[in-house]
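K.L.:
Read through the structures below before going on.
Readers should treat all values here as calculations from the given coordinates under stated rules, not as data from a laboratory. Only a predicted model underlies this, so the values are computations on that prediction, with no experimental measurement involved. Cβ atoms are built from the backbone, for glycine too; each structure is taken alone.
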Structure P
Amino acid sequence: MSQWRPSASIDALRARANLLGQIRSFFANKQVLEVDTPSLSRHSVTDPYLNALSTLHTQPGSSKRVPLFLQTSPEFAMKRLLASGSGDIFQICKAFRDDEVGRQHNPEFTILEWYRTGFSMQDLIDETAELLIRVLNAYTQTCTTVEQYTYAELFERYCNFNPLYVSPKELLKQLEVFGLQDYSASVLSVIDSEVDHSQISEGKRQQIHSDAMLQVLFNQYIETQIGQHRPAIVTHFPASQASLATLADDGLTANRFEVYFKGVELANGFNELKDPELQLARFEIDNQKRLALGLPIVPIDTNFIDALRAGLPKCSGIALGVDRLFMLALNKQEIREVLSFDYTNC
């Protein structure tokens, strides 16, 4: 069967173009500068749960082949611009992840990322809600507000325990309550089979297990309860899941939020970490986790660390999956229905 035709209908592609225009208009009206950063870099993310696609570049007049990574997001380059004095910036670009292919996934996808100097996490949440309402209301959705919860609040409401203080043993009992013990056991089995126990302490192993079990409960149960009729914004994830975010005053949670709508994860936002040495330490811990999981070590982006040392302004930033947002705005069931050509026919 011929695969030459586009994945999306021409009408869907016209609607997509209109929505892209609305996003650019949204930021132009707020005087946020649109930027364009490279898709290829000598560095990539160290996150053990993100896998970058890579290629080899042969330099002219040389037989040496230099490894280059397709970027999983434009974050590091955009923060280098922020440290250089760019002020508020946004970017709509292609990003790449060596990930599954399915209803919500494509290895090449469009990402919207923006950074607002002087914004708190709540300031950015409010602006994100404003943009979501505008885009979702453009076609089939009726959306006037968003829901907002803390991570702990959701666990207390739907699972009757506080995830910030629960022990691994108590978590196992909770998984049984919700009939997720077999699913969780398979996840933990995969983790343990990949972990090099000589490279990781028992305390770190327990932390990895706890985070994995919490993630199973959150993904398989809590996500199905929230954001069904309007977007849900979840804030203050555990400090062990801080990524590139600052820690909250309680020291137990991170100034990080995620956006969900109709079972789809749409965005991940942070009050951005400015401390270069702490960020470097987190990258090194990531690489230790990668080593323990049998994954290759990723070269740390020293240009990004140097930019932090030069001084990143106080800011908050967010990465939003554009294709997923358009899928919801246009009431489509699969991401391929808003892509000109998806992975199966590119």
Structure Q
Amino acid sequence: MLDIRVKGESVIRQFVSGIAVAFIVAICGQSPCALAQTYPSKPIHLVVSFVPGGPTDVIGRLLAQELSERLGQSVVVENRGGAGGNIAAKYVAGIAPDGYTLLVTTSALAVNETLYRDPGYQLPRDFTAIALVAWSPNVLVISPSVPANNLQEFIRDSKGKRVSYATAGIGTTPHLTGDQLLRVLAGLDAVDVPYQGAAPAIAAVMGNHVTLASVTLPPALADIKAGKLKALAITTLERVDLLPDLPTVAESGFPGFESYIWVGLLGPANLAPAIVSKVNAAVNDALRSNKVRENLSATGFEAKPGTPAQFDTYIRQEVVKWGKLVRDTGIVPQ
């Protein structure tokens, strides 16, 4: 009797377990294994958080092409620029987590968490980290007519004077980088002059309307190489291959100083791990190809393959880092 009862209980447990699995699959639609095999079964939309033509858009379109080839499904780019990337982020945060609408965004997402009282989402709660795609440092540039040849000389020559520095707008990573470095750390009487983008900020330096510009490397790279701009320092911890003779801020008297603009791929919260893993693998495979690396390098970006967990950790660190800089610089949340 005892043996029969134990066997009977075992059968009952198996039966109940089978019902539970069937119930879960019925609710979720597919098992994780089946989901990974069937995804994607229709076009994927990449929502780019900035307008067409900028570096985020260029990388988003490159990513769309590469993902389409690797996932066997068309990938459509949809630009939703505005509010420093908040419009696109809020839109994707409210989308069903089915893997067919993903967000291509930048480090602005981490800055906005502190810069705005209510950006319309909460990072990282409302998103699933998929892949860090690429990053690029910021660079400090002046007109060739300015005597200083490096950051140390510029700071020395600027002591006791008022200097103006151009940025691509208040709250951007170049603005926070410039303000932290020039005003907070170097103690200069530095005044920020925000422009609507990096191009007009660079033009202001070249026209001697401002003393210096703090911008991301991509829009300044060609003018630096052509001698139309003089670069003082770059915000990587080590020198970059694109400008091997340019010292870093860290080696210019500010050890440990670094800042980047990054471009990454996220989905809505609760995106299925099977989908995250599949898209991450496709992104990393693309980032390891020579073609993609060369395309990114030509625009001043470096490919950064990695795991979703690594990207999630990095985002959390970025929120803390940029939040502190926003507070240190005294910017009032919008």
Structure R
Amino acid sequence: MPELRQDPATREWVVIATERAKRPDEFARSEKKEEVPEYDPGCPFCPGNESMTPPEIWARRGGGGEPDGPGWTIRVVPNKFAALTPDAELNREEEHGFFRRMNGFGSHEVVVESPRHNVNFCSQPDAKAEEIVLAFRERYLALEKDKRYRLVTIFRNRGREAGTSLEHPHSQILATPIVPQHIRQRLEEATRYYDNHGRCVFCDMIEREREEADRVVMDEDGFLVFAPFGARVPFEIYIMPHDHHATFGEIPEPEARQFARVLRRILSRLNRSVNDPPYNLVVRTAPFSDRGEDFYHWHVKIVPRLTTAAGFELGTGVYINVAVPEETAAFLRSVRP
């Protein structure tokens, strides 16, 4: 019999379609991936092609080298096809007292994670994963200093189905002068829970998940990795730090390094269990103004693209998940990274 479940943090409902649920191993992708070269002469992110991107914002170079030239190990550049631009004037207008508009002001950066064209985040050593996450933290803290921005969103798209157009390993960082409505709703639900219970809903979620344990995949290095009770899609994963911080920018460097190692391991388990699925990864963090607050708790959401939303989801806003979270968690636990 199908089951309706509610996410305690967002109060969103999902349908766990137990009567048509697949076994976790049935989600493994059978298609053979094309072999990707270590260097692609036409790729703007490969070393030697730095002139194909806008001038770099930040980079780490191990053995020297000039800015916007080879020799880097990680590089941050403006997105050439940016959703928002810092060159726009920050304004706010209303038309006929009803329609509201602003210029497309914001920052849209690309983190080129490696000089190698064909590496996967999870296949790299812990030290490299740490370098990438520390770059996220570095850029987050830099953007936080600009008082025109209110929120930074860090995300990673892996695979064509997840929206990526370039094979070269990269992530993106978006700073906006607004807090989008769906994020406001999450903040409001977290605030309501805190007002009602005097505790952070995410801290309580960590405690409950650790007690029940059947949805936990990993619990190490100060982070809990689990399939959420109200998972909307198969193999959806949350990563939550044990220590409470409302914003990603509050984590100290040692914790950022721990997070990098945990992230690499869970992506490795996901890769091995369902054959390198396409996925979207998002760092969910409170706006800058909520730094230090007790009601919110930054975390990471990983959404594999193994199924397709259709009319039911569009019409109701309720997702149908054809995998049972407890079963996918058990399957991921059995896979060694």
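K.L.:
For FRET efficiency 1/(1 + (r/R0)^6) of positions 59 and 315 (r between Cβ atoms, R0 = 30 Å, to 0.05), which of P, Q, R scores largest?
P.N.:
Largest value of FRET efficiency 1/(1 + (r/R0)^6) of positions 59 and 315 (r between Cβ atoms, R0 = 30 Å, to 0.05): Q.
K.L.:
Which structure, out of P, Q, R, was helix-only ellipticity at 222 nm (-39500 (n - 2.57) for each DSSP H run of 4 or more, over all residues; to 500) derived from, given a value of -11500?
P.N.:
Checking each candidate, the match is P.
K.L.:
For which of P, Q, R does distance in nm of label points 7 Å out along Cα→Cβ at positions 243 and 267, calculated from the coordinates, equal 1.3?
P.N.:
P
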